[in-house]
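Asks: What follows are several structures.
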Structure I
Amino acid sequence: MICPAARSEAENATLAKVVELPLGNGAAQLLAQIRRAQSLFKEIESFYRRILEREPEAIPGFALVPGHVMRSVEDPIKAFEHLVELFSVQEFLACCSVSVPELERSWARKKGIPASQTKVSFKRFLGDLLVEKRNAPSLNPI
């Protein structure tokens, strides 16, 4: 907020004045302002996060709370060795997620395939076993 250009942009933004969502050039301008505002908001939150890291009581009503705990198995081989008496290889693998990029790189190394050809060759090799899904489209300027 110290930067004069950013302050001017924030003061002159039409975001607070939007009554109806425009189309055409108006939509492009509004989306560009939203992008800049989101960036500014992230910077402001980052600033306050750093403040709260140093002084937890600095901002009444706000605190840094721990994130969710993510669990993973770091060594699948050792995990299988612990579970081998209860699980068959198929049962164990049915519980595992395959990292396609890691499997692809390992496969290419074993086959001696150059990195530039790995993706296409691996796709051809696995055929219908390799499923590709596209994420939802992103709204980006062109």
Structure II
Amino acid sequence: MTYTLSDIASLTRGYIDGYPTFTGEAENGLVVLGYPKDSFWKHMWPSWDYYTIANLPKTVLYVFALNIALIFLIYIAANSKLLKSIKPIVNGIQSLSTGEPVYVKEKGLLSELAMSINKTSEILQSQNDQLRRKETARAN
């Protein structure tokens, strides 16, 4: 086939009438290879910023490091919240072993455990009261 100058200018974009084309040099001019529609996808404007491509490894490393740092911060925040929930429960369990009355606020991640500690404290206190009453009655 023959092409007009405007057709050859449009070859620089890689397509003629929607058909992907590839060009090459021949003895008497220009060779144009055309392929069926939708057989190749070509960049319409193959221009990439050299700075972007040259710094791509650094950019990937920065993004990777930023993701690691973000995951670490989320981990620290989640653990600090969990530790804040555990500390009153641990103090309550330690107080139960001494026989002191205990009340742990029933909020946060471990509210069910706090509720169980509070019920246990109530049961122990009522048992201690009953023992005192029995001792008082026996002593009288």
Structure III
Amino acid sequence: MNECDQTCDALRDELSRLKTTGTQVRADARCALTNKPILDQSQPFYIFPSGYAVLETALKREVIPYLNEKQRDRVKFVENELSRLRKSRTSCNQSSCEIAMYDYEIEQLTVELGGLIAAECPLTGTVMVESIDRGFSSDEDD
């Protein structure tokens, strides 16, 4: 029981440390998968502890084939819900309370999507290991 308490305390300390940890992004940072500048794109990007930065669309394209069926279905559901909520939020005249609820739901779904597709770096994690038998892309694919 004492060991469990110590482990929980260590996890709490690590979580509080991670909340205050920041990452600096260079102005010329590029997506590790597409080589596009990440700050010039109008889409979210992820930066991994490995140092790689990846645009969301490229990350999805790389990671989704390696998710199990339940995870892929959940990604599809979350993306559809995000799209629906964003349209509903912008198309209606709503009170600030309703807008706050939409924003909260959008934030929760965005966090869930990030957890599904960005659980680990696609270039240093299990996706890279599982894709080792895949051939290199041809010049035409680039």
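Asks: Taking mean projected area of the Cα convex hull in nm², for residues 42-121 alone as the quantity of interest, name the structure among I, II, III where it is greatest. Walk me through the numbers on the way to the answer.
Replies: Details: I: 10.8; II: 9.2; III: 5.9.
Largest one: structure I.
Asks: Of the structures labelled I, II, III, which one yields 85, 17, 8 when semi-axes √(5λ) of the Cα gyration tensor in Å is computed from its coordinates? Mind dumping the intermediate values first?
Replies: On the way: I: 47, 28, 15; II: 85, 17, 8; III: 27, 26, 18.
That value comes from structure II.
Asks: Supply the structure label, taken from I, II, III, corresponding to distance in nm of label points 7 Å out along Cα→Cβ at positions 98 and 130 with the calculated value 4.1. Spell out each step's value before the answer.
Replies: On the way: I: 1.1; II: 2.6; III: 4.1.
Source structure: III.
Just so you know, all these numbers are worked out from the coordinates, no wet-lab data involved. In this text, all values refer to a predicted model and were calculated from it rather than measured experimentally. Cβ atoms are built from the backbone, for glycine too; each structure is taken alone.
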